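Some structures are shown below for you to check.
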Structure 1
């Protein structure tokens, strides 16, 4: 190793600025940018962590496959890892392509000497997804003996699981048996990936607490280059944030599905889309995209989880309302009483309003009225009629609101979604409401106009 100067181990008197969790990524390069350390760095950044790297091999590959690679001296690999440790210990480590037994031994020594107790995700790369070899010798013994016992999570594919266990792994029953065998080697968790299964893909997570299956789907035809690296580094990034093994896997799989859905074709293969497109504006605008849920939180950049009824940020908790315009107001009468809701979420948390909400993509106003009634009150609409329309000023601009009377319904009201309480109130006793348009609707009902 060529050393030109001593490392700077001091802060030079500057105040320490806290930043994102650091993940140490140990693996090979990839000129295509879709796999290896390129995928690791992009995945780590997309999930809000800072990736530091230790290069184990220089590969010659593209989206179609690997044509060659040159190993990095194990001492240099260890020195790179130590340099990151000297700058502050990372919050998690991910190992990928190592290439040789000596490299495995060098990495294991640093993990033991400097990184004990820090979550390690071991992606036991021995063969690329294209089938090309990424090791100069058989590595399963050294990975099994030196890396897996200290791993927080191991992420083998079917071929790697066969190499590590000596079992045939080609169906779900065999996957469960192999994952359990790898767990018995000392790992805290094993995510065995079944993307190469015939038919529907399945992944299985086995931990000391049990097992969980994750059903998959063929999002696009053909193989996407770099999905294994993307998944493993995503798990490491989420562990760095403090998530449990199971939650890290759940969120990493969500991110991976988004990356695959955003993948794009090169001449020889397909590469994942790790980030949303940020290029020049397209020549033709697509208005329907306004209603579509983004993959990343507009507030903090975290992953938007596909939760029900509204997507929410896995990091900061922001609830993403997919479609701010237009909306519906619901009028339910019982004699001289109206059903009034108390808001559970901002804006106007704790204040009263009439039930209702925004119209979703592909819905008619009547369908939105029935859905919002069910989501907020638990009532099933039997008869709905349009009373009129209103408008209101919001952070989104001027909102058009369809006013629907629910003439008959099934069930008893109970609060849900963004409603904390429901109460039948005499129309004359209803206090000022959270939204001006709702106040105007109540005023018209008091006058007998509506």
Structure 2
């Protein structure tokens, strides 16, 4: 579950400018097309970090300055904020939506179906780096005919975060983390047998994080949370796979006693436990290791990342940018120039790595990495990372070796509402040794179908 934060509201003067732009967008865009031959084109973009994040804001502003120096006929009008589902429709209806706007991976398909974004396909040939972007990421921003409406900027997928120090003490191979749930269960027994009240495997069950992890574990076994037929979505976890997820957790909690006495855990709890060397394993991503180091005084050398157990699918996500509907060719081209300068630009890989290292940010984590394995663009990224690496690459080798072979699956529609429902079966199996899994799944199925009735 990507931790979603949104920037502050745009400055009043800029907001007024967006309203004026949107209120006459067709005329304005026609004028921009004419202006492309004679003078500058201005595009409105979001993603500008707020003033409370001075380092990243300064980096963004430096990128704008460098871009405008390279493309003097394109001016960037940058706005704060990301994708806020609560305000998106109002911005769209009020003509305040940016020309090039930030989205999560769960957003593009609905925007494409509603014709709220512009087709950019015919312009992509002018931007050769795009061909090196992973096809599975491009499909997220494309319709069923393969027409593209946006571009990804970064991605993540979940694996098994583990404590290498505790693995060593338990006699486990730090370079060969568990690859199946059966192996996770056996490793958890050895970890929980260590002195100091060590939790072998930890899991969430509160504040929507339980539903999030139920989804990830379901995907790892080849299952689904929701499936689509036409325009309708239906719950699809009340089956043998959903039961296997809950039964294994119940067995680890009550039969093996490897999950600890304290339950009803949420996002920060497992990070804190891992940072305090009290937890052996949990499902997470490279960004979670960064949070453990930054927030809970962990060290990168202590943690490893392996593939998600069983590897039949992994919950993934990320973000990117799309182009609002009705955008002129001049603005689409300018937007693509901006995105392929700032985000999809292997030629800036070394500059980005040096910048990150200078701010003590990690260089060398497995993700984000939007590039096709072995492509020229990925080679440039890997070379830049290697030259500036400040994390132990061997700790992530198991994840890197498997990531391309594991299918990426996105969150279900109305994910947070679905997760809230799925928290309950996770809570029950971890707090009640007599929990009835069949009944829990049946009740959750009925409730999730109620939620999905509003999905479009």
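Derivation of every value follows stated rules applied to the coordinates shown; laboratory data play no part. Bear in mind that the values here come from a model prediction, so they are computed numbers and not experimental data. Cβ atoms are built from the backbone, for glycine too; each structure is taken alone.
Things worth noting here:
- With semi-axes √(5λ) of the Cα gyration tensor in Å, for residues 74-177 alone derived as 26, 15, 11, matching label from 1, 2: 1
- In this comparison of 1, 2, the computed figure 24 for relative contact order in percent (Cα under 8 Å, 6 or more apart) is attributed to 2.
- Looking across 1, 2, the calculation of distance in nm of label points 7 Å out along Cα→Cβ at positions 82 and 138 that yields 3.2 traces back to 1.
- Each of structures 1, 2 was scored by distance in nm of label points 7 Å out along Cα→Cβ at positions 202 and 426; the highest score is held by 1.
- P(r) over Cα pairs in 20 Å bins from 0, in percent from the coordinates reads 22, 42, 26, 9, 0; which among 1, 2: 1
- Comparison across structures 1, 2 (criterion: distance in nm of label points 7 Å out along Cα→Cβ at positions 218 and 434) gives the highest value for 1.
- Test item: helix-only ellipticity at 222 nm (-39500 (n - 2.57) for each DSSP H run of 4 or more, over all residues; to 500) calculated as -8000, pick one of 1, 2: 1
- FRET efficiency 1/(1 + (r/R0)^6) of positions 346 and 378 (r between Cβ atoms, R0 = 25 Å, to 0.05) - structure with the largest value, from 1, 2: 2
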